[in-house]
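Input: structures, listed below.
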Structure 1
Amino acid sequence: MQKWIGTWGASPAAPVHFVPLDIMAAPAPVQGTIRHRLRVSAGGSRLRLRLSNETGDHPLLIGGASVGLAGEAAAVKTGTLNRVSFGGRSDIAIIAGAAAVSDPVDLAVSNLSELVVSVYLPLPFVASPSEGVHQATLASGRDAVLEEAWRDAAPLAVRPIVTAISVAPLRPTRVIVTLGDSVTDGGAVNAKEGRAWTDMLASRLEARADAAAYSVVNAGIGGNRLMGQLIGPPALVRLDRDVFATPGLTDLIVLEGINDIGVGGRTIEGITYPMIAFDELVAAYSQIIERAHERGVTVIGGTLLPFRDAFFFSEEKESVRQSVNAWIRRGAAFDGVIDFDAVVRNPGDPSALRPEFDTGDHLHPNHAAYRAMGQAVDLSLFEH
């Protein structure tokens, strides 16, 4: 039996002071207790939290943390609130560039259930802003980790400081990590209104009537790239941290590369990004595949979504996208293929999203598109 498996994730990304898509607020320091409502994938008999200061440049003081089953809104279900400890202590200073894994918490969690995780920050901390999928609440200036219900909470759109949750599984479980950008992270999705395609996939896998168990861990970062820096470390840099470090990892889905293509030739914050060639993208995918295969991990490639009329579109870039998708579809390198492009493209113009799937920026899928993407994944890809 596996001792621990990953069941939820939110990859660390440093705060940015430019906003390429005008969809994120500027980072600002917060102090007090941040509370997140998080949906796990696979359940288990116990759990552990992973808190991150991997993008920080000075120690991060955690004054306390707690976890419990979710009640209404930001409240914790009565009788399930547990203080989280680190080496037996309720507080911990996480050095710059490091992460901290909690002691095991004896809290039984069901498949697809929601948890409330609270973290007390006694000193001001600049959290990374979120595009909308990572919703939080803040009890400003005080330690509220052991309060079941909050009466003075304010909404806060930041990426969680807790970046992973693992559980002690009840049976052998396949652990699937999804590596990507905002389309995987859930960009343009309001957590109150809908979920990303990864959540749809997790729900479909959980609903299967066979003996297998599955977990889907999201390793998407909005604005992320395969090779170059934009938001968060490039995929090739963060593979070890966000993918291979996931306990119990068996499968990897890669849906990334549109930002590498799109920012080519553009200048952001004084940096001019070079155009990316088809061969460079293939080389990046091939490295991800090779590094995964040497660990016995199956790698599935997702085709890149259409982006005509998006802010960084050009016909030259569309040609590169089409070449990449043709290479992915040939299946010569990946162990399996999910043709997301075929699901969401406009039949009258394959370079554009279907109008009913477009959020309006011609780049990000809406809730209906995410549902279609999640439904399009062939579940037999995870049966071997």
Structure 2
Amino acid sequence: MDFKLTAEQEAKKKEYDDFFREEMRKAPPIYLHGSALEASYDSEEGWAFYEYMKKKLAEKGWATMAWPKEYGGQDAPLWQQLLFGESMAYHRAPGIDGFGNRMFGPTVMLYATEEQKKRILPPIARGEVQYCQGWSEPNAGSDLASLRTTAVRSGDYYVVNGQKTWTTGAHRADHMFMLARTDPQSKRNAGLSVFNVDMKLPGIEVRPIMYMDGAHIYNEVWFTDTKIHENERIGPEGEGWKLTRDTMNFERSGAGAFVHILRDLGDVVEYAKKTKRNGRFLSEDPLVRQKIARIYTDCQAGRTLAYKIAWLQEKGNLRFSPAAASESKVFSTELRQRLANVLLEMAGPFGQVEDGPWAPLGGGMIDTYQTCIGSNICAGSNEIQRNIIAWVGVGLPRFK
């Protein structure tokens, strides 16, 4: 099988690379080595640059290029969106609302009414709104189907009461896509519905969950008798779990994660070439070379898996096997953890230094190491993902 890009694809890739290379010269330093989430959501400077990039991408039509033109897209093939995502990840560029563009938008296209599509999708494509994800609750994380937040019908409205937690970027968002229990008597995945929520509605309170270093990325969101109009429910009442499973697939797939690791690995290679230990460069150590080679090889395998997922999306009109998305999520997050371990092994005690001339790679090593465990848990823990792979992908029996 030939994985080489065509001349047209090479030209598109160059166009994206040239754009991001130029724009990222304006980026605050935190975007160079720090956590992408922390860079965008924590500081006012980082958020301003994120918003600047979001508008630039929207003006070019790149943020939603694979969407239909009638909803703000360009009807571009998925391979083009894939190459764009790879280029963006490689240059560590912000500007895509992962919740609105990559998760909720495709779900709306699959399940919403025509009126909802024309109302909800164009503002996302134009970069005018920012979404967050109203899923996790204190006792419903990876086991999302056990959530307790209720949305009880009252005339033309649903009255929402409950709590969401670990809500990424809720303090920056003006909309949320939320999963709530519309049948209070139901259990597990029955009786759930999806809503498009305006965060300015009365009865919504956002409370910060601070990092140990003081950074603000995550939040609790409380709903107290919040009234949401029925025309903000996406899909039939009580069938929200079906919609949510497709949304999960959009969250867990993609080549960007592997290309981001490749970019970090490139920095590691440069560090190994310039850093000596016991009188010789790290790049001359056969164990270091072997570990770097293994991560590089796995990155390329992961990209191939992401390309397969894009093909499955195109073939299935956005629908594809959840097992494939789970495979990508497990492989990419655990690969990043292995990279973090290799990074700190190579750096030794200096890998714990965050600032100053002795901090390798701008202090990014310790940040990668501290955040990689969380990546194995968020978006559904990797243990849950392995169950999905076993049940759906391999056809093994479910445990009772």
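What the table shows:
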{"item": "Among 1, 2, which structure scores highest (criterion: distance in nm of label points 7 Å out along Cα→Cβ at positions 82 and 234)", "result": "1"}
{"item": "Structure (1, 2) behind the derived value -15000 of helix-only ellipticity at 222 nm (-39500 (n - 2.57) for each DSSP H run of 4 or more, over all residues; to 500)", "result": "2"}
{"item": "Top of 1, 2 by mean count of other Cβ atoms within 10 Å over residues 178-185, largest first", "result": "1"}
{"item": "Of the structures 1, 2, the one that 43 was derived from, the read-out being percent of Cα pairs over 28 Å apart", "result": "1"}
{"item": "Distance in nm of label points 7 Å out along Cα→Cβ at positions 10 and 162 derived as 5.2 - corresponding label from 1, 2", "result": "2"}
{"item": "Structure from which 20.2 was derived, mean count of other Cβ atoms within 10 Å over residues 258-265, options 1, 2", "result": "2"}
{"item": "Comparison of 1, 2 - label where distance in nm of label points 7 Å out along Cα→Cβ at positions 298 and 362 is highest", "result": "1"}
{"item": "Source structure (of 1, 2) for relative contact order in percent (Cα under 8 Å, 6 or more apart), computed value 14", "result": "2"}
{"item": "Test item: distance in nm of label points 7 Å out along Cα→Cβ at positions 90 and 314 calculated as 5.8, pick one of 1, 2", "result": "1"}
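Coordinate-derived values only; no laboratory data. Just so it is clear, the structure is predicted and the values come from calculations on it, not from any experiment. Cβ atoms are built from the backbone, for glycine too; each structure is taken alone.
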